[in-house]
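Every number in this text was worked out from the coordinates using simple rules, so none of it is lab data. What you see is a predicted model; the values in this text were computed from it and never measured.
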Structure 1
Amino acid sequence: MLFGVVDGLLSFASYVSGQVRFQLSQSAILLFFYFLMVGLSVVNGFPA
């Protein structure tokens with residue numbers, strides 16, 4: 001009984017961490033592109 005509960009908790013925790021990691025990777029990609037666009041606009045805004 002107890003092992004089943006622990007196993008369920010572990011699988012749930014791994015599922016949640018997988019979801020969080022997926023969300024963080026998506027956010028990191030979006031932030032990377034956002035900063036890339038901001039950096040390009042700043043570089044283009046200043047006269048070389």
Structure 2
Amino acid sequence: MPCCAGTFWKTFVACELLKQTSYADATYRLYHFRTSKRREVDFVVENAQG
């Protein structure tokens with residue numbers, strides 16, 4: 001079951017980010033980033049200033 005905890009946590013955070021950015025007065029964009037060496041960042045939040 002521990003292998004599933006990480007997936008659950010990522011899904012929970014993704015849903016919360018989507019909710020918060022949709023309710024915010026400003027415009028935000030959500031991204032996922034992966035390098036050519038397969039290292040990754042799960043969530044990148046960008047606003048109008050970058």
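From which structure (1, 2) was helix-only ellipticity at 222 nm (-39500 (n - 2.57) for each DSSP H run of 4 or more, over all residues; to 500) calculated, if the value obtained is -15500? Answer for the origin of the read-out: 2. Source structure of the calculated read-out (semi-axes √(5λ) of the Cα gyration tensor in Å, 46, 5, 4) within 1, 2: 1.
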